[in-house]
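Right after this note come the structures.
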Structure I
Amino acid sequence: MSKLTLDQARRIIDGAFKKAKEAGLMPLTVVVLDAGGHPVAMMRQDGSGILRAEIAGGKAYGALGFGVGSRELREKNPQFLAAVAAASGGRMVPAPGGVLVRDAKSGDVIGAVGISGDTGDNDEACAVAGIAVAGLKADTGGK
């Protein structure tokens, strides 16, 4: 199984920021986690809000924890999500913008990207774009 490298994380972030700039989005914060939920890289654009790192990290962490993109998490039972949020120490954010990163060859999950700063749909689109720039496969869990 391959591992998510710092170089790949940097390319993901650069690709996400490029997509955001092209689309004229609000300032973003991007968090890249490895398959074990450990931070590999985090960057925030100038003007991104002070809670964006926690939100982006929570989107990525929730995606890893459930093995699906964070978009799917918002469809779960609210009482169950509240219990999981408590069990995870508040580290999970069930909103679009958390995307699994899969190895392009094996399809194995090697990490997750979480983005916060614009709408969930735009955050997710930037994550997908960044993952593609790194030569990896994005898994939003969406239909």
Structure II
Amino acid sequence: MLVRLLYASRAAKGVTQAAIESIMQQSRAHNPAQGITGALCYGGDVYMQVLEGGRGPVNALYNRIVTDARHEQVMLLHYEEVAERRFAGWTMGHVNLANVNPSTLLKYLEKPELDPFAVSGRASMALLEELIATAQIVCRAG
């Protein structure tokens, strides 16, 4: 059974290029064997990540993220069973929301900055879907 999980967290030591590269490297190294795909968005000190795959592997990864020292205030935003993946071709795509047109962010958020804690999980998923549709998520295959 496939599931899609969306969470947000605050970066314990700020979002740095080194932290992003570390997360992406771990994703490329471990996600393919677990059948996990997804995308990581970041902006300011916030991470927002969607994970897709089998229920067991996705839940296990989320539980590791909750205890990962790079993350604080981890919050589950959305969880659903799905018939198909939206991120099937990506070990882990990513997007720096500082590079996204502010009007795209304002469509879903209160301000043109990533704050998934202030909006519904549905609005956060809609933002991700628009980023996919407009090809703003960078693909990094395993």
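The numbers here are math on the coordinates, done by the rules we state, and not lab data. Because the structure is a prediction, the values reported are computed rather than measured. Cβ atoms are built from the backbone, for glycine too; each structure is taken alone.
Can you rank I, II by distance in nm of label points 7 Å out along Cα→Cβ at positions 9 and 33 and just name the one with the largest value? Walk me through the numbers on the way to the answer.
Working: I: 1.3; II: 2.0.
Greatest value across I, II: structure II.
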- Can you say which of I, II returns -0.22, -0.79 when log10 I(q)/I(0) by the Debye sum over Cα atoms at q = 0.09, 0.17 Å⁻¹ is computed? I
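Starting from the value -11500: which structure in I, II was helix-only ellipticity at 222 nm (-39500 (n - 2.57) for each DSSP H run of 4 or more, over all residues; to 500) calculated from?
Source structure for this number: II.
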- Upon calculation of log10 I(q)/I(0) by the Debye sum over Cα atoms at q = 0.22, 0.27, 0.29, 0.30 Å⁻¹, for residues 49-96 alone from the atomic coordinates, which of the structures I, II produces -0.97, -1.28, -1.33, -1.35? II
